[in-house]
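Asks: Down below are the structures I want you to see.
We did not get these values from a lab; they are worked out from the coordinates using the rules stated. Note that the structure is predicted; figures quoted are calculated from it, not measured. Cβ atoms are built from the backbone, for glycine too; each structure is taken alone.
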Structure I
Amino acid sequence: MQKRQKIRRGLILISFLFFPLTIYYFSPVLPIMAGYSGIIAGSLISFAVMFIASLFIGRLFCGWTCPAAGLQEACFVVEDSPVKKGNWIKYLIWFPWLAAIVILLARSKGNLAVDPLYQTWHGISLHGPESYFVFFGFLALIVILSFTVGKRSFCHHVCWMAPFMVIGHKLQTILKLPALRLVAEKETCNSCTLCNKHCPMSLNVEELVHKESMENSECILCGMCADTCKKNVISYSFSRK
């Protein structure tokens, strides 16, 4: 394995190990609880940062620092079959959820408070029996989906964070912003399909190469395709589309 992938996997593993401390900063429930009281919680701030960052680095967070990624890729040892279709499912969750947050915050009529440490104990997420119940329930969801639906199925089907970055990526394209992306040289490709086999998001990377466009809303810029290609067809680039 290339050195870059060892670094990437090390980062998502470290992120997962710190997940008991940080889980509330990625919680989908706390923005609703806080919104009812007219408070902008830390997790909502995190989602806003993800959206803004995605304008320039796409879904790099998903591939390099997401704590759920560490657990999902650890599951590859047991089950690494390509994920089934259903990327649209997460939007059935995301749109009503985001609408509920907006409505709750609007009820405050401008009297909003910002509390990044909302429901944490001095900034630490897990601080009581009920929080551990939430934590292990979340881990169980990730593992069950990974073993029954396919690799990185949590990202594809239920992740409430992904749409922020997908929309940011699409806006990046519309505005023609310079951003981190993958590029490929079609002429060098020998169609060995190693890129398809190693893509953690089950994308048809070879097809993207031959289309001369590596743009895909489910690409997490992990670089596995670039690092497993023996012809060095794929590489990173910071450029406009």
Structure II
Amino acid sequence: MARLAEQAVRYEDLVEYMKRVALMGSELSLDERNLLSVAYKNSVGARRQAWRAINQLETREASKPSVAAIIKDYRIKVEVELNSKCTEILNTLGGELIPKASNPEVQVFYLKMKGDYHRYLAEFAERESAVYGKAAQDAAESYEMAMQSAQALPPTHAIRLGLALNFSVFYYEVFGKPEKAIELARSSFEAAHGDLSNVDQDTYKEAEQIMQLLRDNLQLWQSDQADGDAPRQDGTTVEDF
């Protein structure tokens, strides 16, 4: 049913079916992990885009109290949905999937997801709030644990590169530490580039795609640094998800 829902492009159904699969008690296969990732990527991703659009509109209409109040109510509605979906997958990861991860590749996959969804919770929280502080700290700890497990994977491994990409985005957009973001992105890119001659064609293609995203972010962030701009928080940097 999950595969059928994916083919039918019904991602909310896909979320429900993969949530059931994840709760069946056995370790997920590669195909099942990817379906789970696709399900929440599209469900949460659509709401993240909606929140950003609504937030920008709310800022533009701040001088019109009656209009701004309507927009705020709608933003809160989207935030409730975002919180629900992120909490749902985080509970599944922490309660079911991470404890059953049997090798470093699977551990990195799930810990990266855990970091991502804590990051999304931090994205729409008030910057001075306790909710933001906890979500950001939980994301940092999850990413750090994933980075430790990722040392067992080659530098060109797609999951290791995707982790470096998303962790560097977290440093830049959420933690506001552009130097650490640039350092992580650059070191991961260089390590993978130095190992490209030792991989097969499929690995080469996967690695090259994520390395291009790392390169794009590096160029954007270095340009911002040169211009003296503050770290972006508008989603213009790219991520592997």
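Asks: Matching task: -24500 is the computed value of helix-only ellipticity at 222 nm (-39500 (n - 2.57) for each DSSP H run of 4 or more, over all residues; to 500). Pick the structure from I, II. Numbers along the way, then the final one.
Replies: Details: I: -15500; II: -24500.
Value -24500 for helix-only ellipticity at 222 nm (-39500 (n - 2.57) for each DSSP H run of 4 or more, over all residues; to 500) corresponds to II out of I, II.
Asks: Quick check: 4.2 is what I get for distance in nm of label points 7 Å out along Cα→Cβ at positions 4 and 164, calculated from one of I, II. Which structure matches?
Replies: Corresponding structure: II.
Asks: Here semi-axes √(5λ) of the Cα gyration tensor in Å was calculated and came to 29, 25, 16; which of the structures I, II was it taken from?
Replies: II
Asks: Hey, another quick one. For relative contact order in percent (Cα under 8 Å, 6 or more apart), the calculated result is 14, so let me know which of I, II that is.
Replies: II
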